[in-house]
1. Check the numbers for relative contact order in percent (Cα under 8 Å, 6 or more apart) across I, II and tell me which is largest.
2. If you work out distance in nm of label points 7 Å out along Cα→Cβ at positions 76 and 108 for I, II, which one comes out largest?
3. Taking 23, 15, 7 as the value of semi-axes √(5λ) of the Cα gyration tensor in Å, for residues 92-147 alone derived from one of the structures shown (I, II), identify that structure.
4. I, II: which one has semi-axes √(5λ) of the Cα gyration tensor in Å, as calculated, at 28, 18, 16?
5. The value -13500 for helix-only ellipticity at 222 nm (-39500 (n - 2.57) for each DSSP H run of 4 or more, over all residues; to 500) was derived from one model only; which of I, II is it?
6. Comparing distance in nm of label points 7 Å out along Cα→Cβ at positions 44 and 172 across I, II, which structure shows the greatest value?
Structure I
Amino acid sequence: MNATDRLTELFMRFPGIGPKQAKRFVYFLLREHSQYKEQLIKALEELKFTGKQCEKCYRFFGDRNAQTAKIFCNICDNESRDHSEMMIVEKELDLDAIEKTGSYNGLYFILGGLVPPLTEKPSELVRIRELTSRIHGAIEAEMLSEVIFALPVTDYGDITTQYVEKIIKQIVGIDKVKLSHLARGLSSGLELEYVDRDTFKSALERRN
């Protein structure tokens, strides 16, 4: 297998990228000047050595000093954030979109997936153990008072919310923390990564 084919296969591992799109990426790189390729290689090398995953929210972040013992992202490590609120999202793109709205100042937890209908082992699809452990710790430290569900307005999102809410009540306790949901002002089928500022702000303010 030559370099072109290997690179095509690597691009095909990207979410939503098929063979034709992967080939377009390869041909684009072949046409680009060497300086661009060097910049891309340098960025990938930097990502390899400085990319970390937050041990609280599971968000990926860059730490230019790879030798440091930094384990939390700049959101979880920010004392000016409201540590009494934790918002559960599906993925990093949802967190990024919410941050861009500037409407929320609490902390996050990235669930890492959704639960499809009739799944026999939902705990293998989402970070439920990590979530309940974090909630336990935050409650014991008397820092957490509300968990906000901000999952997609889809069947999968609703099923996941029901599953996670049930587990939290069973393991953490019904009266230990308030569980709330974004108001249904969000359009059905909407992915949080595409939400606009006004829509999200309204859904957050009217959460129940």
Structure II
Amino acid sequence: MIRRYLVMLALLSAPVMGIVACGGAAATHEFAGAELVETEPLPDFTLTAAGDTPVSLSDFRGQYVYIYFGYTYCPDFCPTTLAKLANVREKMGDEADRMQVIMITVDPERDTPDVLAGYVQAFDPTFIGLTGAPDDIAAAAGSLGVFFQRTDGSAGTGYVVDHSTRTYLIGPDGRALIAYPYDAEAEAIAADLRWLLDRDS
């Protein structure tokens, strides 16, 4: 079920301020995306990775997870976003193991588990690609207010899939934290994660 308040908040384009009390003083940070005011963890889902391995969102509790919905035939937004997230991981250095990038396909007809793995791991070997039954993908997308729709393409390219281009940051407790617009910069995303890790420490 799509959470309407998440959809509305994800449409915000202006950066927002994160506030946390540290030693009696308020420390603030301007996030590069829209903060999602989520009180409960996202509904768990189980999809399929390379080797037909089942993977659940709950498997990543304790990590910060970046979720992006895309597909391997995507000509522009998807490769650019994955390259940017690989850059974020590089910028995190020794703390890179605190984050996980997952791309969930919106084109399960063409994106088999092994095809997805080869695609996302070309950007970074730690990236995970997930596919599954259309209804399961739709449920995972709906929990974040993600839109996608298959449309006719040219005779040469075949069909295309129109889809949302935001990247979602899920916290260690499974709550959705930030929706990043397509044009968010890698350095700003990495700065957000550093701030969150410092807050947690």
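1. Greatest value across I, II: structure II.
2. By distance in nm of label points 7 Å out along Cα→Cβ at positions 76 and 108, the leading structure of I, II is II.
3. Derived from II, not from the others.
4. Attributed to the structure labelled II.
5. Values: I: -13500; II: -8500.
Source structure for this number: I.
6. On the way: I: 4.0; II: 1.9.
Going through I, II one by one, distance in nm of label points 7 Å out along Cα→Cβ at positions 44 and 172 is largest in I.
Values in this text are rule-based calculations from the coordinates and carry no lab data. This one's a predicted model, so the numbers in the text were calculated from it and none came from an experiment. Cβ atoms are built from the backbone, for glycine too; each structure is taken alone.
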